[in-house]
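So, here come the structures, one by one.
What follows draws every value from the coordinates through simple rules; no lab data is involved. Fair warning: this is a prediction, and the values are worked out from it, not measured in the lab. Cβ atoms are built from the backbone, for glycine too; each structure is taken alone.
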Structure P
Amino acid sequence: MDDNQLEQAILELVSQPGYQAIKPRAIARRLQLDAEQAKAVKQAVKRLVRQRVLAYDSGHRVRMASTVDRQRGCVVGIFQRTAKGYGFVRPRNGTPGSPGEDIYIPARKTADAATGDLVLVKLGRGGKHEPGPRGQIVEILERQTNRFVGT
């Protein structure tokens, strides 16, 4: 099983309805992997935690990051910038409102994120005449592009 297949298997397990947070070693047992592959599970979990797809709880048990981040009022998603500088974040695992609802990010709160970047967004309140969720980017988790042209 290669790294991508292993990560996919871990995500399928962790995202199942009724999943209770467990340690990486227990994930390896549930996936019926041998001791050597159990080490690969730990590495895959660490990669997914760095990407904020998964998170550790206080007992170092693994759960979906959206569950943990939502408790802090944060959401992980993909940023899309408009020509005017503001943008929207499409949440990765679930949405803060109705299904398919993007989060508005004002131009001054984009933290220099570029289109396609994986970002962590802190949800905030909109004004009286601003329907839908809005927020600010607090961290760029992964850049879509590593090459930028400029002077």
Structure Q
Amino acid sequence: MWIFEVDSSIGKIQLSNVHLCPPLETETSMGFLYRALFTSPKIRLKEIKSIFTYLKPHLPTVIAGDFNEGNTGYTIYYLMSQNYIDALKATGIKGYTWQWLVYSFYLRARLDHVFSNLDLDPVQSQIIYEGNSDHFPVIVDFKRIR
């Protein structure tokens, strides 16, 4: 987790880049196994809650990165309960941000998210389906509300 304060064209904003816990069975093996799927969501929720102990609540804030969970995970609901806005959803973007080739077909999901507090309004966003990573870049433009 990283938290930065940035002087931008819309004033000072706070950015947090996250890479939350993947569904790991052990520290060295990645698997979509029963125990991993049901324990890692609680770990991710704990991770996202810990970020709030370091954020300055008076600053416009963006929390973005690899959440390792889809649109209905614990961390997503937690951020919404804290009045954070899902920027892709708010700008009408539907699609996947991650893909993994398994034999001859792709697993695809939206695991990368961009959330902002109510000081920022997501104006437009896009997912760029290019590159060599299993995750695709996500770009969001914001305007400052307050």
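Structures P, Q were shown, and helix-only ellipticity at 222 nm (-39500 (n - 2.57) for each DSSP H run of 4 or more, over all residues; to 500) at -6000 was computed from Q.
Supply the structure label, taken from P, Q, corresponding to distance in nm of label points 7 Å out along Cα→Cβ at positions 102 and 126 with the calculated value 3.1. It must be structure Q, since only it matches. Out of P, Q, choose the structure whose coordinates give relative contact order in percent (Cα under 8 Å, 6 or more apart) equal to 20 when calculated. Here the read-out was taken from Q. Quick check on the output: 3, 17, 28, 26, 17, 6, 2, 0 is P(r) over Cα pairs in 5 Å bins from 0, in percent, for residues 62-133 alone, derived from one of P, Q. Which one produced it? Considering all the candidates, the number was obtained from P. Once percent of Cα pairs over 13 Å apart, for residues 6-53 alone is evaluated on every structure in P, Q, the highest one turns out to be Q. The maximum of mean projected area of the Cα convex hull in nm² over structures P, Q, that is, the highest value, falls on P.
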